[in-house]
Structure P
């Protein structure tokens, strides 16, 4: 757990949430291709998100439970689910004049039948149903998503998004009070018009439409919903990117960084990749990204400056020998660098160590030791590394000092040997805060390449197990990778990465079994058919790492005959 004094921003209490519900109505497109959803525009005088297009919905009323008692339900719908569905039906009737109900003969009425029955949109629904002998068709409503308004909004709602097929023959007519301009539109066209600035939408609607756009028909959406919610429960987090507000769901890498920096949901953190100045993540952890963006490095190598003026700094992964980058490290640490640490010896991580040491000395900051693990016998020529202070599992680097108020402060970096990406790869835990610095073993937004013979897939998986144990020991929630944003939900990320590797390995094994006399490139085309072809040359090395592991697991396949690449053939 992060020490409270080291957060960048003071605590903030988000507004409490109110229960509400939304109903996504779908219908087959009149032209017979695809399907449409029903949107309408909120009043420009609305207190919450005025003027945007939304699915029908609103709050829960006292009479919704009574209406739910007059409903047809599926066996798995409990009383609360029925009440929410009844509220969604009521709101849809009030706002757009559409009613999901069945008459005494079990038929869904059309608009003419609603008028003939005297259905009043703004009157309590339960008495009208009782008078007519009708029942709400709640059994036709399914869960699709569940959105909780972002923490930075002054008004917040807890909103299940339900989905149903629109009744045939009922026309959507906006009430012209709360809602205007009832519009049937395909999800893809709605998103296109939004991008063109013609259809204002809020984030949950945008993300729901993106997911809906992946289906070919209304029946396909309904079939998916019958199996359970299509989208996970989400309370997004917001930040700034290129000067504009952006939001992310829990499974997206930037969400973890926003959670770390602004745990209470303040809209304060900038996510841009900058190379000219560090990005503060906590008071004692800054990230300075080297200007070496590329296919293998993403936005660049993250150099972490760990510490504070009272303790001096550990520089983790100084990066390439880039004079401007190294000078910035000296500038932003005041040359008070106590240790220079390399997670491994690849050329985007370690070459800056020695020149940084010289720059610190020249600036009068002493001579910080270069720390890490020596490169293995199969390291590339550009990745050979001999540290002044060797590190292995259990070794620690400690920063200590005294604050202005006399309090002692300590930061302890604990090393873990995590071979796999390379033989000399190290991860580090900042013990006092339970932060995992993962180097290239775990990356933000992508998976690392395992490069045999220096790298090993078996070692990579074993190291993931070690990191999972570290999460349990130190209560680790956040992973700070050498490339990409901070990741949250550390144990889940590690478990998902392990599962992903084994799923890929299953595809490799299947490709080998289907073409036992095939070439490595044949297997690559089969096992990585879901990956962009531009990535295949790099993916080939991870495939060979899987082949190396499979050769040990399944000797009968004869995979020992497959040569491993020469060390210097690996991508740089």
Structure Q
């Protein structure tokens, strides 16, 4: 992949001067999936993202590529089948980013929610899960005894555990997966840019659209395109309003939050599913390097969608849920990272809880030809994109065929996956290969050229200073938050440690981006203020990096 394929200045110049078959609005997992699908079919493809790639929901998920075993309870059999098929495709096309992850479901015999009767039903559900898609990864569920279960998570209250199930699903760094898809789309001919917002549609209403007015870096220009695809997630109604001149109110945002704690507080070597008392749902407890993250919630959200935050009540919900299952209770002092995302669920009149809303996607074509894709989930992004570009091809009167089923993502070439490794690994080599695949050599070359780039980007975390340089040169990072929140995931793992590191990060990437000292200072202050706002929203204390991480 040439640097010009994913160079923002080059992309903006092309957007302003070329004509496209398809203009995709939105740089989350669905939007970039559409860009890759369209470009690989040979369509002239453009994509604009208002903020940064994956800056919305696509960087704030549970980071699981899974069928969703709970959807069997809701009789969403088709969704589970499609999800497990897409899981297998993702494992094949992005083996450096998507890995098999074991899950433990403990059977709680005393004061627990999963009793022996429920356990038998759960076992039957797992056989269905295996038959639906588990056999594709050559991993089927099994039942283990109490001692084996406690070995996987020693902090479980042992007197409550009688046995456990283990089943297998997938995991992925959602932001890096989104970025890899965007870069692969560019390598296939798509013109892609972040920091470019649509302010107006050209046409709309009863008039066929012919493009969009875009603002980037203070400049306004028109992007000419035959079809507009609205893939903006929870912002979908905003684009529809530009087109239809009325708010359709079709999206019901559901907030999901996660918290990060030091791994030593939980000590789980695989993911664990725990039921929540007096609630018809469960939480995931997932190891991630030297930390463990816990989530998620599923609640209605009616505030502004720009910057959802974890609240005090959100954090207390998860702490209460996890403390019901472990020996030593966690407190807010242990919460070193948080994130909050909004699921763009389709509004349904007959559903009271967001947790009960279907995760299926929907596609709508307006009178002017704007195609809106909404709903869905991380795992099924490729299927969503395929269905959307099928609709676009029909509007264009072109016969095209999806080509992404066997299209490796950038970094997959020559990569050999280790099925035993997962995000819990702290091995330095695994850290690079699991994030960059075959491109990890470029990081090593940067370090070889300047050994100072081999030092940690954030104290106590495995990210290298070279990764920040790589992010700016090859991954279109434009700000400190782009580097610390999405190109690396440092902000999720150690919130306050990244605030301390922001000055060094600003000084490191500033010269690459043409910032002077005043601009560096402004960007550092903005990042640190966002960290303070995140911490204060949840009433969390400032935490120094725990000794377990250093």
Structure R
């Protein structure tokens, strides 16, 4: 009898021990994978569903991300790209706290910051009909990959999305609040509204389809703390729009533009790259910021004139704030030890009242008229259609420039962006052949030029003709050898024999080799000059 009793007691202890071990291991696993960002405020608001999680003696309530995302989930037969112009199904399939690679240079890990001495920030995210999964992942990455005491608040500015609950349901998450516009305002006015509501001493602007990487915030706040006139940006990594894989971007890039005032990424000079090879953690001075992601002292943002709120929807605001910061005593920097991923799309998912081209031209024209002085003529020469786009009054922005005692645009060209070459004298226009025009096809160094339907908007079809060369911005028409049929390429202007062209009698001649620009079979090549060949006849239309 006693032997049976001992046996039962032993079995009971083993069973209880096994249950305790299983529960403990499960608790430890849950703790490891817990998504802290989804912990709710004390009193959940909105219609967000709630999940329960018990951590030792504390009972936490969690935002139910699956329920949130399911409300806008696509059917299997739906076009995954239609609404957002990226693969929404791929985005929806990812958890909000998915792991991403640390894309920083290894030397960044040795940087030390006194986090208790850094200023907190208000994170401002504007959105319009954003995919719920992308918006939630942006918020979660901010909360999970930032020291908690440095995030004062996350302000979501809902720019009149079709479904108000897209943002409202997220207010149950800690530190998140929503401002909803009662009509469509666009990025510029929405960001200003968010900045005016912010309470932290530093503003952080993010797009609504980002993922912040490890220790992204501290190096940005450190630079702003050291000098309030610094406007700083992370290196913007790439989140693929098709499958949402996360890729590290080069840290040897900075922002620039050509005379069409369209933003572009460009490589640093050889000297700068050699310096960065010695110390890859050094900040990078940039003539222009992309505009979607940056950090700025709140008082300085207000003092400097916020944004030009007469700009519409999106586009050109990064140009204007870049000119304003540099010309009015500030600095723009890219901080290579800060990384934030961004979904780059090939087209906008939302409509532009009046058309995206007109909106961009209006915004860019306002920036050119206020900040570029006499150099705005090169913008109009490159984009002549912009002269016909109404831009509204710029009186207040001109008064702001005067009040801030800002420097002339020539100073910007001399000290910030000397690489932007000022066009020399000569004729400017498009080379037309029937209904088609000579076009860069969006290419750069070493790329082929071609024909494209004439559109009259300048841009890739805008050429400057001087006595001995034909140029598009910093690139000149070039041939690499003297044989007939050689392709005509874009090369950085250097003034040698390979780039000498003369426009005469409606022919573009290369006198050194007695060849002419020819659109033979649609390709732009250099062939022996033949006046009677229509493929060599070019009309310069200004």
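No value in this document is a laboratory result; all are computed from the given coordinates. Since this is a predicted model, take the numbers as computed values, not measurements. Cβ atoms are built from the backbone, for glycine too; each structure is taken alone.
Among the shown structures P, Q, R, from which was the value 6.7 of distance in nm of label points 7 Å out along Cα→Cβ at positions 192 and 400 calculated?
Details: P: 6.7; Q: 1.6; R: 0.7.
The read-out was computed on structure P.
Which structure, out of P, Q, R, was semi-axes √(5λ) of the Cα gyration tensor in Å calculated from, if the result is 36, 28, 22? Before the final figure, lay out the partial values.
On the way: P: 54, 30, 19; Q: 36, 28, 22; R: 53, 27, 23.
Of the structures listed, the value fits Q.
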